[in-house]
Each structure stands twice: as C-alpha cells, then as structure tokens.
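Listed below are the structures to be examined.
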Structure I
Amino acid sequence: METNPNPVLRVPPAAPADALAYFTGLMAYSTDVSDVYAAGQNDDLGFTLVDTRGDAAWFQGRVPGALHLPTDEIAARAAALVDPARPVVVYCWGPGCNGAYRAAVEFAKLGYQVKYMMGGYEYWVREGLPVATDAGVERGKPDPLTAPSSGVSCAC
C-alpha cells in the first residue's frame, strides 16, 4: 500500500459537489467584518447587527450602528428589540471566543435567521474599521496581517 508523503493530500480533497455543499453551508451561517462594513455603506444594512458582549466590552468600543444585546439577555429582550422578519448578524470579541455562537443559538431558538460575524470585534478593529464609543467614532490603522494597509478591502 502506497502512502502519500504530502501532508496536505494525506486525506484527499472532497468531491466538487461535496465541497460546494460544505462551503456554501459555511457561508449560510457566517459573514466577515469586511462584508458587514461594505453592507454598512448602504442606507439599509438588510439585517440587524447585534453586539452580544457585556457592558464593559460595549463601552470599550463597538461597531457603529450595532445593537447591544448581551447573550444572556437575548431570550428575554430580543422580541422587543429585534425585528424577527430581518436576519440577525451577531458578533462577540473575536475568533478565540465562542460567544457569537452561543448568541446565534439563542436567536435561532427564537426563530430568527442568524449569522455570526467571523473575527468579531477584534478583527473589526484590526482591519482598521470605524469604532464607536460614547465619545464618538474613530478609525485606526489596519493591521497588515489582517488587511491591506492601503485600504479595508482584501478584494477576495
């Protein structure tokens, strides 16, 4: 039996139809910070953006236009704050935090269409996108490891 020494191909790639279903499925559940930012350039986002972090995090900084609804309060407060006819996009701290997944579960249990924003608030900031605080809105420089230093779009 011959073994493949290539570690990438040790497990062969999926069939094209399986890959299409898998990757399309991933995009049904998630979006990224660049796409959320691009959607924000329109008069209507087309969805409700929800920051699911606690109060201290919210006051430290947030995505402009986001609704603050901590995960533990979704079940009790979502119906009064979030239109069930609009999709919801949730975010938490970043890729090292599963808070956005927990929030997505809570919205889904209530019957909302929901996606999570990959990278969360961390990657929003690292890409140099606008950050709101009670003092106003500021924009930092993009981290060249997460976005081109000449702009916010990776053009992917």
Structure II
Amino acid sequence: MITELNKQNFYQFSAKDHTGKDISMEQFKDQVVLIVNTASACGFTPQYEGLQKLYTDYKDRGLAVLAFPCNQFKQQEKGSDAEIKNFCDLNFNISFNLFSKIAVNGEQAHPLFNYLKQAAPGILGSTGIKWNFTKFLVNKNGEVNKRFAPMTKPESLVADIETLL
C-alpha cells in the first residue's frame, strides 16, 4: 500500500529564499542536498562556518546546502530575512542558499520540513525538530537519506556526503 509520504518527493516542494523569491527544490535535482534549520543566536551558530566549508569543498561535485532560519527555539532567530543574511555574510561569508525564516514544528511548519521529519524521524521515532541546526541529507534521487542531531558538526558529515556523491 502506498502511503501519502511515499507519494511525496523532495522535488515537489518550494520555499522562498531570503529575498522572497520562490525556489523550487527541483533545481537541486541530481545533487546531494544538506538541509539545515539555522539560528543566529544559538550555541550551534558557529556551525555556519562548517556548513560553508562543506559547501566550498563539495559544491563542484554536486553538494547543495540549504539553510532555513527558524525562530521557534528560545527566539534565537529574531531578525528579519535581510538582517539574517547580513549577519551570515558578516560573520561567516556564506555562499550557499539561505531561505526566508520559517517554522519547522507545529501547525505553521513549512511543508518541506513536515516531509523531512516524516521521512527521517528522530530518536525514538520522534517527528519533531528538537533544536536549531538539525540536519537532513537528501540523495541525488531526492530521497531523504539521513537525519543528524544539532550537535553533529558539519565536518562529521563528510563520509556520508562522499558516499552519496
């Protein structure tokens, strides 16, 4: 029996980038995609540096990094989309995709994150996002490969990324 989840595909979703432009996930077809919910005032914020290094090291081999700012965890992302972009540029000089601030949990959760949470549940089958910098790795076919906890540093994802590339 085909479930509703099985009918969904990563490429069916879209999201607004930090400028308000609608971006289809279809543009990431045939790439390995690392999706992260981020925040500017979190203890894990320095992971932006590691995310940028991953992107720099692997973008030419087909890695895309997608950052989705979220203010649902102790209001650690209070700024506007422009302020978040400015913060990321000034502190981490990011060149990967930065999206508009979204919700990842609850009734207002972005449909992409609802899909990711169902496709790769957390510990003990939990479908909620526990904190900022939860990471999802999507393979070149648009299938969610793995979910990583916030404390998992970007540099420790290298083996998983290389396997999918």
Structure III
Amino acid sequence: MSILNLNAEIVYVFINLAILLLLMKKFLFGPVTKMLDERSKEIADTIDGANAKMDQAEKSRQEYEAQLLNAKKEAQDIVDAAKKRGQQEYEAQLAKARDDIARMQADAQKQAQADRDAMLEGARQEIAMLALLAASKVSQQKMNSQADRELVNAFLAEVEETA
C-alpha cells in the first residue's frame, strides 16, 4: 500500500496543485493580468494622447510660422504700398509746383508784354502829340482833326517797321 499511498499522495498533491492553480488563475492571475492589460492600455492611450498632442503642437507651430510669414509679407506689402503712395504724392506735388511755376512765368511774361505794349502805346501817343505839335508849329496851323491824327499814326507805323 505504500505505493498506493505514495501514488494517492501524489495524486492528492497534484489535485491540490491543480485546484490551487485554478484558484490562483481565477483569483490571482486573472485580476493581475486584467490589471496589467488595463495598465498597458492606459499607457498606450497616454502615449497615443501624447503623440496626438505632439502632432497638434507641431501643426500649431507650422500654422504659427505660416501666419508669421504671412504677417511679415503683409507688413512688407503695406510698407511698399506706403512708399509707392509717398513717391506718387511727391511726384504729384513736384508736377503741381512745376505747373505753378510755368503758369507764373507765363503770367509774368504776359504782364511784361502788356506793360511793354502799354508803355509803347503811351510813348506812341506822346510822340504823336509831339509830332502834331511840331507840325502845327511848322505850318502855323492847329492840327487836331482825325485825319491829321491818322496821318501821324501812319507815319509812326512806317517808322516802326523800318526800325
């Protein structure tokens, strides 16, 4: 019986080990494995979340850089447009000043010509009166008729043409 006893004890130990293994599997390994799986899933989710946040941060950085470049370009465009408007305004003011100067010069020339013509006309009238006076002294008559004046004016015109 000792073989049986030994065999029974071995069987009894195996049965105890099997029951212990089943109990450990159900109450120890199952929850521990489940806890490890959950923890592994949480870690994977955290890593995925971190990667998503990194991707979002990279995307935000790229958008920020694009906006910064766009803002720099817009600022340069505004500066260029302001320079262009300033240059156009400068050229317009310069052209206006040149036009004003040309107009003033033309007005001055017209005024000088008008003054010259008035002076010449006054001199012509004075010379005509002197000529009439001299002619009347020479002829001892009074010369004041329209025909006499026309004669003197024609004489003065002829003198101007030859001079």
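Which one of I, II, III has distance in nm of label points 7 Å out along Cα→Cβ at positions 70 and 94, as calculated from the coordinates, equal to 2.2?
Checking each candidate, the match is I.
Which structure, out of I, II, III, was P(r) over Cα pairs in 5 Å bins from 0, in percent derived from, given a value of 2, 9, 16, 19, 18, 14, 9, 6, 4, 3, 1, 1, 0, 0?
Only structure I yields this read-out.
Using distance in nm of label points 7 Å out along Cα→Cβ at positions 14 and 118, single out the structure from I, II, III with the greatest value.
Comparing I, II, III, the top value of distance in nm of label points 7 Å out along Cα→Cβ at positions 14 and 118 belongs to III.
Using helix-only ellipticity at 222 nm (-39500 (n - 2.57) for each DSSP H run of 4 or more, over all residues; to 500) as the calculated read-out, with -34500 as its value, let me know the right label among I, II, III.
Of the options listed, only III reproduces it.
To test your reading of the models, identify which of I, II, III gives 3.7 for distance in nm of label points 7 Å out along Cα→Cβ at positions 22 and 54 when calculated.
I
Read-outs: derived from the displayed coordinates by stated rules, not from any lab. This is a predicted model, so every value here is computed, not measured. Cβ atoms are built from the backbone, for glycine too; each structure is taken alone.
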